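Heads up, there are several structures right after this.
Bear in mind these aren't lab numbers, they're just calculated from the coordinates by the rules spelled out. This one's a predicted model, so the numbers in the text were calculated from it and none came from an experiment. Cβ atoms are built from the backbone, for glycine too; each structure is taken alone.
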Structure 1
Amino acid sequence: MRASRTLVLAALLAAAAAVVPAPALALQGIVRAQGGQFVLDGQPFRFVGTNAYYMAIMTALGSPAHADDELALAQALGFTVLRVWGFADGTGDGMGSSAFQPAAGVYNETAFRALDYVLYKADLAGVRLIIPLVNGNPDYGGTSQYIAWCAPGSGERAFYENTGCRALYRNYASYVLNRVNTYNGRRYKDDPAVFAWELANEPHVMNGVDRSGSIVRAWVAEMAAHLKSIDPNHMVATGEEGYDVTTSGYSPLSAYNDQGWLFDGNKGLAWTQNTGDPNIDFGSIHLYPEYWNLAASQGSTWIADHAAIARDLGKPLVLGEFGASQNTATSFDGWLRTWQAEAVGGALAWQVMCGVCYGMRDQFGIVYPPSGSATTVLAQYAATASAPAPAPTAPAFTVGGTSATPATVAPAQAVAVQTTVTAAGAASGILVDLAVRDAAGQTVARQSYAAQTFADGQTRAYGWTWPGTATPGSYRVAVTVSDAAGATVYAAVDPAATVTVQAASTAPFAIGPTAAVPAPLAPGQTLTVTTGVTAAAAASGIIVDLRIFNSAGRKIAEKSYSRQKFSAGQTRSYGWAWSSPSTLPPDTYRVAVAVYGAKWTPLYVSADAAAGFSVEAATAPSATVAFAVGPTSAGPDPVSRGQAESVATAVTAAAAAAGINVDLEIYDPQGRQVAQRIWSGQTFGAGQTRSYDWSWTVGSALPTGTYTVKVGVFDSTWAILYTWDNGAATFTVQ
């Protein structure tokens, strides 16, 4: 969130209070991420709290009451974690003595003594702090100030790519982590009052500059490794909002009011990839549905989807910011219900503020005391999060729905194994093990899934392609659910499924030759598969089966011919014209051919890789292809909030082109993108004009004023921008 810089600081400052360090320190132990959850001294650690970005800044400006009163507020509401800015760069916006880094590489002792004080008092209050080290937004300097120092006149990406900017950030991070607190003598990197470091608050490269997310991704990898090299004790997070470059793992776009910009790389962020970095300990997301053209209830989908992805990565999740300017308590309760159901590690509101702090409020500010409906909700969930863990009991699990397909295979033929595990109660750090055992009980292959987390009553599915074995015989699939070390078994099914590997076929059939053309294949193109089957003796009721597998062994298409009849010595030819999906990803693929009896048994002969082909990434058309946009219209004008606005445009191609992305975006009066509609994979003939229409519902919380429609034409990879109309149309929201 952008903390407001429109501050009348003089009216907020109080006389600096005398500080007398106490001899005792309250916090012991450092919180860590383990098995998909936070752990302190071997016990799960969860929290609900608030952002209090101003605590060190205002202390440096002479008002330690902003920190003292906020910590008292945290204790009263049961908050054990707060999020506090660990940056203030440059001297603009009246920062003065509060700037941590007033000039490039210059560190202000007054500001850092204020942060010393905040960490010291947080320790005494039993509160831990999440501390971001730079702002991705321009408030309090941020990445814009770094660029002004090390790459003047450059765009946002310079902060992440410029050698000087990266060195300046690394040096600042090194200074912060190695600093010795003047109040208690602790180095920051050893201080239990630090919950985690965030690389940045809301990093980004805006407006589709890097839809792959690779620019920020490389920076995250470099800086997370740098922080860990200095401070291996504390956790590191990215500080992201949750935007991604893919819809994989997320609910359908309809669940997000068709806001495709959340997942198309428009913000230059690949959340799943960044969170998966080995030096990132937990996922971080923010949530402001009314400013993303989402309903409040869709915020719960945002939380649940990211929680599921984080679980798959074996990492906890923190809802680092969430806010609502209206129906606050209702929204908070809905989101925190999801937070609780999904066993999310932490949640921090934006923002519950002490009385003196309330002068720095924005549209999301909540003052306490007195208690209100929103703070009551937060306190209730904070109490639930911090309640003592019940006496440990052995988790109860049910294994079900296990299958091995096909159940009868030829030597070295792959088998798809699938199963489900259901938890009777919430559990984490679980090991799910799939094993294939021979008739003597010896394990010949296994696939393990460590650090699995389950919500109460949750069923999780597991899939594995066993490559098979050349040794004929009977095999069984065993499924075991245990603790992280495998020492305590909670559930075991053996056999959960069975597989028979037949001896090398002596049946009177031969396969071949088999071909798949064209190779390489373009997505959406038709693949022609041809093969032959020869019978040494007369046979009837035969099944000839053709399948296509990707490189991971997953079946993506199948064609079967049943009730086939052969005379002795006869060869029959089979042809299959498969229309490949336009979304078929680049990969290597194989065609398998098998011959079965009438009831899919026995398997007479199979060729697991009878033919192969590849799919290559779509080649972008030449950058010289000319496109024209327009006319573009938007109506009605004016339009009321809650009504539908119809936007129409046209795109004309000067030459034939394929794989084109047509991007239509809407911006509010402040220049913020509020909606986007993309038509991907468009094909044009030379001189062809294609029309695009979109009905967009104006969000009830969006500001009034003049909105701008922008239209762009890109290649399939978003690397080439052919044309961009920055003011294709306008309309007024009243």
Structure 2
Amino acid sequence: MNNSETLEEHVQKVRDGQRRFENVYESITRMILDGGIEKVNVHGKDTFDFNIFREGKKPVIGMYDEINSFVSFVKDASDGGTSSEMAFTLVSEPGTGKTYFVDKLCELYREHVAKPENRRFTFRLTGLDKIDEKYNRINEIESQTFEDPMVLALNLKPTVSESLEFLGKEYNFSDEMLKELEKKHRPLGACSDYIFADILEKKGDVKEALKHVNVVQVPLGMSRGTLVGKYSARDKITSSSKDLLGEESISRLIKLDDSGNPYRLDLRSGALARVGGGGIHFSDEMFKNKKDLIQIYLGVIQNRQIELDGFKWPLDTLVIATSNNDEYNSFVSEKAEAPIIDRCRVCYVPHNTNYRLQQALTKFAIGSKSKTTMTKEELHEDPNLNYAASVATTLSRLPHSDKLTPIEMMKLSAGEVAGEKSVKTLTEVIDVLSQNPDVTKRFGQKGIGQRNLGRAVQLLIESSQTQEGGCMVAQDIFPALERVVLDYVQDHGDRTKYMKDLKTAKGLYKERIMTEMFNAYMDEPEAIKKDVFNYVNMVMGVDAGNLGSDKMWKYKDPQTNKLRALKIDTKYMDSVEQRLGLTTREEKESFRTTIRKIYGQKMASEPEYDFMDNEELVKAVTDVRLKSDVAGAASLVGALTNRTNEENQKLYNRMIDTMRNKLDYCPTCAQKTIEYFCEPKDET
């Protein structure tokens, strides 16, 4: 569009559907819902997932319940519910992703409003020096709160009904459209109302007065704080109400002959006015502010307006706030501050407890850019580093339960198989914990957060063995995490628990290394995966009616849709089941029934499912294959440890070569991984 246009042109475009007149809640709701919705199952319960938050270079990971709460909140507000008089407040420990989520929301909203069909507009009142001598030093003013031009259109006459009648007569709005406009009516801000009344009084006619109105786009500059603005809690001495509301402007007082003109107050110097025209105000660590600022927030949240020196400026603003647990609990303990709490829709944000999703978050902590050592040599990343760090941090976030072990809870939380335990058990544990009045004892509310994980990665990178070896070795993340727990976790009980969780994580890492070693020994990156799936297919075919005397079973592979033939090896099946501790026929048949049930459920929805999340089964298959091929893990350890003879040295060199060329290891992490595999210490 041109730099400006008339109000008449803008109103006609709104009438014809070329532009929208909607509040911030309607705009955000439309933005989210138009992005697409999917149904997902989280912790055994169906919930919605909104695609818009999962897109881009840095998508939101997890946070299903919290995103659902937010979408429900803005949708209720867009429908005229009580949420329109509340602030959405995220409360949790540091490092759960509160600020990350809000920043993502603001980024999405800025991109949404930047589209031509969603642009926001405001108006300027021009030619003021020709209207009255008291404006002789001011030619034009812009709405200080970026009011929508349609707000002015709905206030052209003394009453709402007269304004609607004028719009219907002059611009041919239908009765249905006028009813919708009536619902969206709100008063003009003090200075816009005051100055337009002056123009109307001098001109004596609405049409003549509108010649002094220009419609312009609301600026979207990221650094200007318009439409999307943030106010972080500051030092209690230096912060004041002007940071939010603005203050009287000396320069305007000099230019204005009328000291009663509300335009003498410069609202744009405060954070709220800049987002007043359909924007988002982000109050970071809201409850760290001093009480007078909290009281200002109470008025803004409840009344959606700025009040200054008796003047009022209505706002169209979503207020979203964050707070850590300690500050929030301290604030709540002061009963006198209850009114502001009543005006907050509090959402307690847990840590991510899905270790598979955590791997994406861990990737953020490690960094996507290639790293170098102090000597500017390439710094390699151990292929097991992400897994080790993700499992360690996830286990720390899971509470103690008599019904589930930490590993079972971790697997069920990720939607994986956990032996005989079902996701229903996890749901029961979560439901019981959610009844605890102490929020920090609910599911996922405590643990090693993303910031502490970032600190551990920093410690890992700066260590001498990492710099000298040129590789971030997976096993070195555990001492780094232990150091972070000792340095940054204050509660003795929490420290003890986290240390125990790290030991459990080491055990899982050790089991993963056994699988890696067998793959390296077989010179095949997916050797164990193939053997696990062979066992599963044998279970599916062992009782098949078309099984001949040669024990060959033909079946259609669900992953490739091709016909395959498999020889049923009952001795191999029995060996695997013995490793699982299944001795009787009934126990074996019960386990096989479970495998068949999982196969039927997973293959329908996830054809690529490979059973590798069943750690017990993977370990059993690994043990059987190690025994059959190299007379057991101990023999492989012995061969790799004692390389005095030529045959053992050749085996070691071949495995190192496979790890480097097929499994993404470097010389340093390949050697250290083999050494770790050979260590007799049992981490479990």
Structure 3
Amino acid sequence: MRKNKKTHFMTAILIILFVGLFLTLIGRFLYIQVTGEVNGVSLNDWAKEKRSANYTLDANRGSIFDRNGVTLAYDQQTYRLYAIIDDSFTLDSEDPNHVEDIEKTAKLLAPILDVEESYIEERLQTGKEEEKVQVEFGTAGKELTPKIKEDIEALNLPGIHFYSESMRHYPNGKFASHILGFARQQEDDDEVTGVIGIEKQLDDILRGKDGFISYQRDYFDNKLLDPDEIIKQPKHGNNAYLTIDQKIQVLLEDVMSEVEDEYTPESMNAMVMNAKTGEIIAMSNRPSFDPNKPKNVDNWYNDLISTPIEPGSTMKIFTWAAAIDAGVYDGDEAFKSGKYQINPSVESVRDHNNGEGWGKISFDEGFARSSNVAAAKLVWDKLGPEKFHDYLTAFHFDEKTNIDLPDEVAGKILYNWPSEKITTAFGQGSTLTPIQQMKAATAIANEGEMLEPFIIKKTTDVETDEIIEEKSRTVVDQPISKDTAKKMLNLLGDVVDSDDGTGSPYKLDSYSVGGKTGTSQIPNPDGGYLRGKENHIFSFLGMAPQDDPQLIMYVSVTKPSLEAEEAGSDPVSFIFKNVMENSLNYLNIDPDKDEDDPIEMIEIPSFENKDPKSIEEKLTSKGLEVTVVGSGDNVVQANVEPGKEVVPYQRVILLTDEPEMPDIEGWSLREVYQLADLLNLNVETIGDGYVVSQNIKEGTSIKENDYLGVELESPIDDSQEKE
């Protein structure tokens, strides 16, 4: 009986437990059925999410153009390769939508992706073993061009598909890299963001806003008959136009590359400014980098605006301007050159010829000879240090120029001790950036009015092309009078033209030049300054034509490798003369100089509908290098307009009515762009120097918007280059 009671009791307990569990489950099911939720998650929403396909519609980043509309940066359409390996992804029994034959797929893909067959086989096989639906192919399968995509699609390989992606592209490689900067996708964000340069400065303008598309799908990712589709179109970024001129920029880059090859300097900087507006027409730094591959960059900063240096004797431009404007200057007054000491406690000032000087000379001659003693006397004996400081601030040497580029740094006026006040007069101690000097120089070129430099011409709406913001000439101050500016132009001209001037290497053939040389000492980390002929920053700040400057140019070369007979001015003057003369000519500035022994210019004849062979023979006989593009019977266009005069040995490109690709091996970057302009080609360059390979073979028929890829290399043997 006791056992039966115990059995009945346990049975009752189990029945109660089972009934309780049953009621709990029934209650839970009823709750889910009524509310449609599990643990706070809506089953309807969960199911909708699982059967919904959501894709981002990428917004294109705005393009960057030069002043004439030449594209400098844009979003390029690229593709990412992926392979479906899940056997269940089959449209029907005869049309599989997955990779069937791994070995065949690897064999056909490998040569196009430039990888080993084993690399592709391993990816596909591992994915199958891990029961993945699809696999990708790493960096080898990313950033594929439309041409590669077409080549792969032509193979008709089952299961091989592509994602469409936008990639920021800079078609000119190292061209203007410190101006443009670059944009890239951040590690913690899907957005592409400007890192340096214009890409950073105008990030809010250039950046677009992504859209999206969503729809209901089945297991195989096919859209349902009633897909409940939602589409939000992306808002593409707006565009920017810069003040730089692509042709002058290419010329500057080309010439600087030549100097880099021959003199291997530690660094170089150069820029060209429109003297009348403050627009930057060209700007370049070395070392440079390719914004398409911004890795292992030696220098992120644009030294022309971000690296203050002791300016050296280019500072004397503003010392003399201050003395003239203050009414304390007599150019004919004589002084004793060589050495000058204001008191026994301050180190004496020495002229650059080891303190020997040139005896008694006038202050005008002292400027032409770049006398440190003359500069010191003007500040200490004529102007007075405090008045000179007033002019330093009037030229805005104590502040940024507000150029529309990021990361500008202002120099620093060291003016605490008598020695610092003296050395500032001839460009030591105090520091300036090159852009600060260029801004101050606009006062001399514009009758005393000082202009704000700028590099962004305008921004426009990507859809309507309406102008969002446009910049123009801005006068920020008038540190000197019109009369002072005129006198300074004459003094700057004497530096270049007079027998005593230090600027004679900077004479141009067709234009008068006014300018000032600079030789800056480089601080030694252990104290003092570096010694030796090459351990300087050699610079020149010049403007032309002298009487009415249209362009201002600054060039500096740091620590070039010089032969015994070479001077620091050699690499600097090579850059200045080539870029300034050709830029003035290109901008149709009338020459103002008659040479006693001028270079015989060659006039380009009319060529319309004329036989290319006869035109080629005529020009070749006059000393020009002629390239005929195509096998047509008539010349339809050339890189030089009829009636224009050119110098001997210049390349003339004659385009016929049946264009074919010429052999461009040995061409300069400038000549490549001239060819591309004639043919309306999309150009991409790799490297610097001269062309060593081209993707379009010689003799191939070409049409507008064809892609031309060229690789350039610097001359291997410097002695061969000199020859």
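Here are a few things to note about the model shown:
- With helix-only ellipticity at 222 nm (-39500 (n - 2.57) for each DSSP H run of 4 or more, over all residues; to 500) derived as -5500, matching label from 1, 2, 3: 1
- Origin of the value 20.9, where Kirkwood radius over Cα pairs in Å, for residues 266-489 alone was derived from one of 1, 2, 3: 2
- For 5.1 (distance in nm of label points 7 Å out along Cα→Cβ at positions 434 and 642, calculated) the corresponding structure among 1, 2, 3: 1
- Of the structures 1, 2, 3, the one that 3.9 was derived from, the read-out being distance in nm of label points 7 Å out along Cα→Cβ at positions 570 and 650: 2
- Which of 1, 2, 3 yields 2.6 [distance in nm of label points 7 Å out along Cα→Cβ at positions 170 and 530, calculated]: 3
- Structure responsible for 2.7, with distance in nm of label points 7 Å out along Cα→Cβ at positions 74 and 370 calculated and labels 1, 2, 3 on offer: 1
- At a computed 6, 23, 29, 23, 14, 4, 0 (P(r) over Cα pairs in 10 Å bins from 0, in percent, for residues 378-609 alone), which of 1, 2, 3: 2
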